[in-house]
Every structure is written in structure tokens, then in C-alpha cells.
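Student: Take a look at the structures below.
A short reminder: the numbers here are calculations on the coordinates, not readings from a lab. Source: prediction; values computed, not measured.
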Structure I
Amino acid sequence: ELAQAIERTARAADDRVVAVETTVYADEEQRVALASSAGLSGAWEATTAFAYLQAIAESDGDKQTGLGFGMGRSPQALDAEEIGREGAERATSLLGAAKPD
């Protein structure tokens, strides 16, 4: 659902977004234990969630890609609209760009 919302947002953000190459969501849970010969020891748990989108924009034969990315401690911490919009804006902002001399 989150990945689909990200893609919908990117496509709706600008008519020049003609495709989405990739949309990815992943999460993980970590358990870490640490100990040293000096007597230091500890353990903790952490979670991470991230999503990204690679949008493709096209105008007058020029085609550019843009990445939208978000990361947080849980899926609820990710803003699908922000990630999709970021990918679309980055792709469209490069349309017509030229390499510097």
C-alpha cells in the first residue's frame, strides 16, 4: 500500500512524469549485543523502515530520472506523498538541464 501511494503521488505530481522505474519499501528489526574485554557490555533493539522511488520525467525528447527517499523507525514514520513528490520534483527539475562548461 505504501509503495503504491508513493507511485500514485509521483505520477500525479506533474504531467511530465511518464513512468516510475522502481518503487521499493523495506523494513528490518535489529538486535545488537556488545561486549568488550574491559567489561563493557550492553544490548539493544532497533527497527528501521525506508522507501524510495525512481521517477522518470520527459519533455521535448529529454528524459530525466529523480529519486525520492524516506527513512524512519516504522512504516508510519514514512510520508508517501513527500517521497513521491520529491522523486517527481527531482526528475522534472533536471529537464532541459545542460552540463556546465
Structure II
Amino acid sequence: MRGAKELYLMKISKLRDEIKKKYTEIHRLDFKIGKINTKLAVAEREQHLRKKLRRETRLLLLSLENVRKNVMFKRIYYLHYLIIMMIITMIHRLVVMMNL
């Protein structure tokens, strides 16, 4: 009877060791998943910002084209000034977004 009890206790300790190993492995994998999820969230945010910037650029170019068509010849210099300022603003936004 005593031999069976010792065998039973050995099996229990082996099972405990296996459970501890699996538990450690689960935590390690959970940490890796967390890191991957963080990287994925950053990539999705950057992709969203790029799409938003493209859309804003397209709308800006369309509005600039409309302004160009409707403006009088005397105001060409003012229009160039606006275009340059909008481009500088877009470049500044791009730099700020890429530094996030």
C-alpha cells in the first residue's frame, strides 16, 4: 500500500511540474501576443493616418483646382501664396504624424 501511495505522489508532483511549465509557456505566449497586438495597433493607426492624409491631399488638390478656375488673373500671386502655405502645412502634418 505504501508503494502505491508514493507512486501516486510522484505522479502528482510530475503533473504539477508539467502544469507549471505549461502555465509559464502560456504567460510567455500571452506576452508575445500582447507585443504583436501593440505592433498591429500601431501599424493600423499609421495606415489610417496615411489614408486620411491621402484623402485630405486629394480634397485639397480638388479645392485648389476649383480656386484656380474661379480666381481672377490679378489674384494669381495671392493664390500661389495660399498653395505654398497649404503644402507647408501638409508637410508639417506629415512630419508630425510620422513622429507619432
Structure III
Amino acid sequence: EKPHRCCECGKRFGKRSNLVKHQRQHTGERPYGCPNCGKSFIQSSDLVVHRRTHTGEKPYRCSECGKRFGVRSKLIQHRRVHTGEKPYACGECGKSFGQSSHLSVH
């Protein structure tokens, strides 16, 4: 059940907090500002990730090679180097890629 509806576009949400975050896309509100550079964000979690660009913090570590990443999704993407996983396949020729951007370029 998704009782919370955006009056702007009609999209529905299960949690009111997710609706509030979504509505910021329509209003342009970005309440979370970086004290270092002034860049602002819709969600506080995006600010947390952004601040790592200033601090150099890289909390996510590859267990295979030790390489570190500031964003978890980059670690997940990197792991494919070790596993050989290629989840993005071309619908025309069947060639597979480890990153969606490589499929797009193809």
C-alpha cells in the first residue's frame, strides 16, 4: 500500500518521508548544504557522500585487492573486475559488459 501521493505528478509512496524527498525534485529545495563548497543536496545522505570528496575518506574496501572507495556502488562495480560478472547485455548482439555506461557506448 502506498498512501502518500505527490500532488504534482501523482507518484505514490509508502512512507511520507519519501514523498517529502521526492517533492523537492519539483520545488528545487535542497536543504543540505556543504560547508566547504556550498553545493546543496535534496537528501542528507547525498551530502555525507559528497563531503568525502573534501575529506578523502574512503570507507569501502575491496576484500580481494584492498582498493578503497568513497561510494559503496563504486566498490560493487569494482568487484566485477575480480568476479568477471557482466550484467549488462546488448539486446542486439548479446555482448555483455560490467558497467552500464560501457553498454551505452557500445
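Student: Assign the value 16, 35, 21, 14, 9, 5, 0, calculated as P(r) over Cα pairs in 10 Å bins from 0, in percent, to the correct structure from I, II, III.
Tutor: This value belongs to structure I.
Student: Taking helix-only ellipticity at 222 nm (-39500 (n - 2.57) for each DSSP H run of 4 or more, over all residues; to 500) from the coordinates of each of I, II, III, which one would give -8000?
Tutor: Source structure: I.
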